[in-house]
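Below, each structure is written out as structure tokens.
Readers should treat all values here as calculations from the given coordinates under stated rules, not as data from a laboratory. These figures come from a predicted structure and were not determined experimentally. Cβ atoms are built from the backbone, for glycine too; each structure is taken alone.
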Structure 1
Amino acid sequence: MGRVVLVTGVAGSFASRVSRALAELGADGGVDRVVGLDLRPPEGDLGGVKFVRADIRTPVVAKVIAVEEIDTVLHLDLAPAEGRGSGGAKERNVIGTMQLLAACQRSSVVSKLVLGSTTAVYGSSPRDPAMFAESASARGGIRSGFPKDAVEVESYVRGFARRRPDILITTLRSAQILHPDIDTPLRSYFNTPILPAALGYDPRLQFLHLDDALAIATQAVVSDRPGTFNVAGDGVVLLSQAARRLGRPVLPLPPVGFASAAGRVIRSLGGEMSPDLHRLLTHGRAVDTTALREIFGYELQHTTEETLEEFRQAQRPGVLAVLGGAR
């Protein structure tokens with residue numbers, strides 16, 4: 001028998017794609033049914049996915065798991081705040097996860113939980129190692145925002161694992177997907193015509209290709225891959241390199257007060273900047289994906305540099321690229 005999968009946060013641009021990919025596998029691919037849960041309906045067609053409109057922060061999620069006889073949960077309803085607000089995002093991230101775990105704990109059918117986490121759990125600080133392994137923790141501490149939410153969520157999942165050792169748990173700590181159609185803070189940042197940057201810093205960045213992200217999430221659902229795994233394209237790209245390849249001019253700003261100054265600049269250009277992005281754009285972050293290859297068993301198909309190049313090809317040329325072409 002195939003799996004009956006619940007995907008949380010299915011209205012998200014990535015979660016909706018994962019849901020469709022799982023539904024398309026069908027029984028022959030190991031998936032009988034896919035149920036997508038979110039408070040808002042997805043914008044596109046979910047194909048064979050059954051959509052349930054419900055708030056993950058309420059006990060309704062337990063009824064969905066029971067009624068639909070869910071045996072596998074793919075938790076993707078973990079996301080940074082949009083713009084300047086963070087209160088609602090924290091409730092969804094933390095309270096929503098607590099409700100979901102409580103529902104899974106009461107279920108006698110759920111046998112697998114896949115958590116879509118983030119490399120933000122490692123933070124960003126000047127004391128960071130060249131590469132974070134899964135056993136590492138944030139060197140500079142994490143005190144607020146989306147990274148703190150992710151750390152709390154992973155802590156709750158570890159506690160859940162102790163209470164229900166019979167449930168297989170996979171945690172995917174993913175770098176941000178860089179793709180024109182996937183809503184991430186870095187996509188929004190790189191879409192602005194001018195890129196604010198902290199003066200004196202040139203952070204190392206990693207990106208995740210959409211195809212790799214879909215394949216890894218799907219494999220985690222249909223196969224048994226217990227453990228915690230870093231997920232990011234191999235290699236790093238400096239912010240200055242990314243800006244140059246995208247043809248975007250960089251606006252240097254003082255590092256003290258960079259977050260508020262950069263936010264004002266991007267809002268003046270008609271965009272929004274995630275409240276937690278400034279530390280990544282100052283100190284950067286890179287992770288080691290050895291465990292993904294050697295233990296999880298997945299060989300990444302796209303490097304960070306290749307992912308950036310595909311993103312560049314899908315964008316309108318930046319002003320520097322246009323001027324360079326004119327010369």
Structure 2
Amino acid sequence: MIEEHKFAPFVRILGKGKNGTRSLSRAEAEEAMGMILDGQVRPEQLGAFLMLLRVKEEAPEELAGFADAVKSRYAVGREIHVDLDWSTYAGKKRRHTWFLLVAFCLASHGYRIFMHGSKGHTPGRIYVEDMLSLFSLTPCDSWARVETELERINFAYMSVDSFCPPLGDIIQLRPVLGLRSPVHTLCRMLNPAQAPASIDGVFHPPYGPMHQKAAQLLGIQRNLTMKGDGGEAEIRPDAECLLQWVEGEVLNEYEWQRVVEKRFVKEEQLDPQVLVQVWRGESTHEYGVQAIISTMAVVLRLLGEEGDPKGLLNKARQLWDRRNIDWCGSISS
């Protein structure tokens with residue numbers, strides 16, 4: 001008689017049917033993800049597990065348990081001083097990655113920003129990792145390199161492929177499975193450098209409370225989840241944006257009001273050099289600059305800056321106007 005695989009009970013918990021299915025406990029989720037990370041799961045089990053979770057929708061306790069498993073196996077192993085953890089896993093389709101310039105601007109003013117993400121899993125999207133070379137930057141391949149870059153320019157980017165390769169492999173299953181898996185959500189929650197503040201974006205608003213509660217369970221003191229442009233943490237200046245906060249033990253949400261009444265037409269083609277030109281001040285881009293300022297305003301709030309929206313927007317404009325365009329050294333032309 002064939003002995004049941006040790007991972008089978010976790011698939012069964014999720015797939016018992018309409019009345020029998022339940023979410024995993026945090027401990028069960030940690031054990032299940034641990035087996036996945038350790039290569040103890042068969043491919044068909046992994047596919048079934050991920051898609052059953054997708055249909056059910058992840059519970060905060062499951063995400064926290066998954067994160068526990070990742071952290072116990074892929075811990076940084078050293079204390080790295082970071083002000084803000086910024087996850088970027090969605091990619092952009094019809095707008096530039098304006099939020100990257102927000103991170104650069106804050107870094108040029110002394111805030112230490114650690115950004116992590118993935119690329120290439122969804123055709124037709126632009127990813128931060130592909131934009132770095134325009135600014136003579138490269139992804140970090142080790143935590144030692146992250147430390148070096150943070151000391152040098154207050155900014156570092158690392159792919160999930162470098163800090164947790166198994167999760168990177170699972171993310172690349174997106175075109176195989178036809179859907180994004182819960183690992184896309186998990187990666188946004190990891191905050192691998194243990195920054196006191198973190199920010200992430202969602203495409204579907206109902207995912208926001210899940211992110212809030214998972215961040216709270218993981219002990220993140222200040223977290224902001226937003227329905228940003230394309231699923232990234234970027235404010236659209238021509239639309240209201242729901243902001244969902246974790247501040248210690250308190251969860252709250254409110255709408256950030258649009259700063260432009262008109263609707264901007266989406267761009268048919270995206271020339272990456274536009275990012276460089278706007279950063280240098282060589283050209284203007286009404287949508288882009290408004291997106292930068294609005295996004296920076298809410299990030300300043302996340303970083304502890306006090307004030308009403310008008311005051312935060314004014315502070316953001318000042319920082320943008322006074323950015324050091326030579327902050328990262330020579331920029332590719």
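One table, with the values for the structure above:
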{"read-out": "Label whose coordinates, when helix-only ellipticity at 222 nm (-39500 (n - 2.57) for each DSSP H run of 4 or more, over all residues; to 500) is calculated, return -10500 (choices 1, 2)", "value": "1"}
{"read-out": "Answer label among 1, 2 for the case where distance in nm of label points 7 Å out along Cα→Cβ at positions 176 and 288, calculated from the coordinates, equals 3.7", "value": "2"}
{"read-out": "Highest-scoring label, criterion being distance in nm of label points 7 Å out along Cα→Cβ at positions 48 and 280, among 1, 2", "value": "2"}
{"read-out": "When distance in nm of label points 7 Å out along Cα→Cβ at positions 64 and 128 is computed for each of 1, 2, the largest belongs to", "value": "1"}
{"read-out": "Source structure (of 1, 2) for mean count of other Cβ atoms within 10 Å over residues 104-111, computed value 20.2", "value": "2"}
{"read-out": "Winner on distance in nm of label points 7 Å out along Cα→Cβ at positions 32 and 312 once structures 1, 2 are ranked, highest first", "value": "1"}
